[in-house]
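> Each structure below is given as structure tokens.
Each value in this text was obtained by applying a stated rule to the coordinates, not by laboratory testing. Model, not experiment: these values are computed from the prediction.
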Structure 1
Amino acid sequence: MTETDKAALARAIEIARKDPAQRRRIDEKLANGEDWDDVAGRCACWCQHDALALMPWQLPPIYYAAHLDSVLREPFGDPSGRREAGEVLKKLLALGLSRFEPDPLRAIAEAEARQPAK
């Protein structure tokens, strides 16, 4: 895991902890000895799902890292949203960002704004 990933995961925990129910769950899991990386990964999923306003059956971009190429071959507009999530993940990675970014679209916009004009 890279330092970029660790920083994104730390932000995800910080954001998720703002919700009282999530804070209780996070604290309980960590107190019970669950691995910080696992808890933080679940926080990143929760944050991405929330930030992207996904439907309950849609998975956030973080889930598609292992099979990005196949997801990018799927059609746009499918109710699963897999292609769209894959496009977001592809953009994150192309910009050197983490797949764990809690708010992927904001992270992309901020990274693009930092790039020199062409």
Structure 2
Amino acid sequence: MARRVVITAPLKAGSAQRVGEILSEGPPFAVDETSLERHEVYLGDDELVFLFEGPGAEAVATGLFADPEVLGRALRIGEHLAGRAHVPQEVFSWRRPRQLDGVTFGPTPGPGDSDGGG
């Protein structure tokens, strides 16, 4: 299963403000009760984008969209969609490595580069 999934949906013209108001109420599910490490929602003038990231993100997203309670709350947004949601395929991803104190991934020090060297 995918660790990250993005779902996009087109919005009807002029509906972004209302969708933003609905989204400001928070997600229609308890995020902290899932295996997700990250969940983000982006709103444009004509598009809505959901990001689910964490172990089994694809299964979590699929399960949420199949949950009648979540769907019931999400239907308020559904009436503002101009078409079906879809899952674009990830084709590139890059993430800067986290800096770790005292750890380097550079070349191994040579003579004279460390304590005790000559």
Structure 3
Amino acid sequence: MTVAAKRLASFAEFWPFYLREHSRPATRALHYAGTTLVLACLVAGIATGHGWLFLAMPVAGYAFAWIAHFAIERNRPATFTYPLWSLAADFVMYACWISGRLGRELARAGVKG
């Protein structure tokens, strides 16, 4: 049974699956762009009080991510099956990338390069 066919029971099980679903550097780069834009909208929304910036957050994040999955990775976004874990994993991957730990995490998940 493939990972996609069985239901993942914990974030610890989901995390390596998530990384394998983001195996191409260009996919991850578009995710980083979207996550950066989400964080920028959050900060700008708080600083200016413009509520539309908070509404723009999911659009900004998901637009980049879904383009990456459909055009580059050619797989179904994990958020369709695991929405909360996928959202959390986006931020974990972003933090790993910023902190320089992503290469180790990718290797542990069996993702090359």
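> From which structure (1, 2, 3) was Cα extents along the principal axes in Å calculated, if the value obtained is 46, 35, 23?
1
> Which of 1, 2, 3 yields -18500 for helix-only ellipticity at 222 nm (-39500 (n - 2.57) for each DSSP H run of 4 or more, over all residues; to 500), as computed?
1
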